[in-house]
Each structure stands twice: as C-alpha cells, then as structure tokens.
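Once you scroll down, you'll see the structures, which are given as structure tokens.
The numbers here are math on the coordinates, done by the rules we state, and not lab data. Values in this document were obtained by computation on a predicted structure and should not be read as measured data. Cβ atoms are built from the backbone, for glycine too; each structure is taken alone.
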Structure I
Amino acid sequence: MASNDAELTHLDAAGAARMVDVGHKPPLRRTAIASGFLVAAETTLDRVMVGDLPKGEALAVARIAGIQAAKRCDALIPLCHTLPLDSVAVAFDRTAANRLQVTATTTITARTGVEMEALTAVSIALLTLWDMVKGIDSNLVIEGIRLLEKRKEPTT
C-alpha cells in the first residue's frame, strides 16, 4: 500500500466519522477481485447448476443481484464514495461437489478503489443464492468472503 493511502482515515481531527477526501489523488484504472463460497448439499448444487429450482434459475438471479449491489454499494455502506463503475462481472465456479465459488471483478477509472464494490457484489450474490435454495436445503453455509486482488494502473 502506498504511503499516502496509509494516511487516509475515516476520522476527522476530533475523532468523528467522515467520508475521506480523495480529491487530491490522481484518477487511476482500478480493479478489485473478491470471492466467497456457498457450501450446500451436492444435490442442491446439481440443481443450481442446471437451473432446476422452485424459485427459478438461481445463477442468473444471483449474477444480476451482485451487479446491482456493486452499483449501490454507497447506499449500503455509509462512508463509501458513489462510484461510476466501468464494469462489474460475477462468475460462478463449482470447486467441489458441495462448494460453489462466487467471484466478482469490479473496475473503474477513479480516485478511489473498488474493493468494497467487489466484496458487496460477492456477498449479495451469495445471499441471493441462499434465498433461492433455502427451500430445498436447510444446511447452507456462506464462507470465505475475501478480497483476492486489487490493482491500480495509470490511465492512458
């Protein structure tokens, strides 16, 4: 992390919460990748993967929910900046018989990063999957939500 990033704080001189002023930072091409897992019965994930659920096609609904959540991150997390995202992608990968990985990649050209948007996209996509399958599987677990990578590159 760059030294100027370490100086940023969400507290003012009196210790009150505030939104960080990023106006002095240069716009950079920023990317963040986050992931998490839904753990469910093998038969549950079989049905998720083929779109055979009472509530409909879970992966499409979860993808849209994740994208929508990233776009509205500022409404969910009080001190997040409102960001004009360049792109949000939500992907699904069955990593084991009982594990579905959700990965979100967010990009922007801006003065602040997009890791909160990527983490929010993953979280909401996972919660949407939970909602879509809770009627057929009562032993669901969401785990391992984390930031995998964040990059910043000069704009061209």
Structure II
Amino acid sequence: MTDTTARIEAGTPAPGFTLLDSEGVERSLADYRGENVILYFYPGAGTPGCTTQACDFRDNLNSLKSAGYTVLGISRDTPEKLAGFAAEEGLNFPLLSDPDKAVHLAYGAWGEKSLYGKTVTGVLRSTFVIDPEGVVTLALYNVKATGHVASLRKKLHIDA
C-alpha cells in the first residue's frame, strides 16, 4: 500500500499549509490570499531536472509577476538545502520545505511514477495555479521539467 492521495481538480479549494522557507521563515498559503499563485512541486533541490525547472521559473519571473502571479516551489528538502540551492542558482522566489510530505499528499503530488522503466513512489512533478480566492484554477501533474514554464505561460495566456 502506498500513501498516494487523490489528485486535485480545477475548481476545488486549494489545501492550506504553513511551511518553512529556505530562510527558516514560516509561509502560509493564506499569506498569498488576494494574489494568483503558481505552486509547483519538484523532487529535489540541485538535481538536473529540478535545477532546469527552477531556473526556468527564475528566468521568467518578471513576466509572471507582471501578469500578476507569485511563484512558490515546494520540495521535501530541508530549509538549509533549499537555501544552498537558491543561492547557487540565484533563485528569486520562495522555496518551501515539506519534509513530512503532508502538503505533497494534500495536493496529490506524491505517488507512483515510472523512473527509468521502474515503478517507484515519490514526488510527482506537479504545478497548481491558485486564484486570489484560494481556488485551484489549473492542476497539472507529471509535468516535464524542460519547457514547463513556456507551456504554463501559454495556458495562462502570458506573453513573453
């Protein structure tokens, strides 16, 4: 038995959370009420795919912000590891630590996946767009690290 949870669908309230960021500061989803939030889950700070994805968000942050979006990344990494990752890659948005995977489970971002031809249980690279009222407007599971931000921008009608 795995601890996979049901996936969230557009139109459902986003599960609330409070997590530590890379600087040890508590951040809650409620802190962003009134804003559009892009919340993305990634397997591990400093790994090739996660670095590609984080740097893609970094490089597109100004246009995302201009379109009214705040970006938050979540992994199971410790705040200390996230701080090193953020500093090394010059990341300019909050990275949040979910070591017990409670938020991953709440969003359905944990479960079985295929890795190099083997079925494993772990983080499902996922992205959620949450509106100012706290409702999920877009839920994307098993996204690819490369090209994900461009695809997301297209779905959100955000020009370069």
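Brief remarks on what is shown
- At a computed 42, 37, 31 (Cα extents along the principal axes in Å), which of I, II: II
- Comparison of I, II by relative contact order in percent (Cα under 8 Å, 6 or more apart) - largest value held by: I
- Structure (I, II) behind the derived value 19, 17, 10 of semi-axes √(5λ) of the Cα gyration tensor in Å, for residues 29-108 alone: II
- Label whose coordinates, when FRET efficiency 1/(1 + (r/R0)^6) of positions 61 and 101 (r between Cβ atoms, R0 = 25 Å, to 0.05) is calculated, return 0.90 (choices I, II): I
- Ranked by distance in nm of label points 7 Å out along Cα→Cβ at positions 13 and 93, structures I, II are led by I, which has the greatest value.
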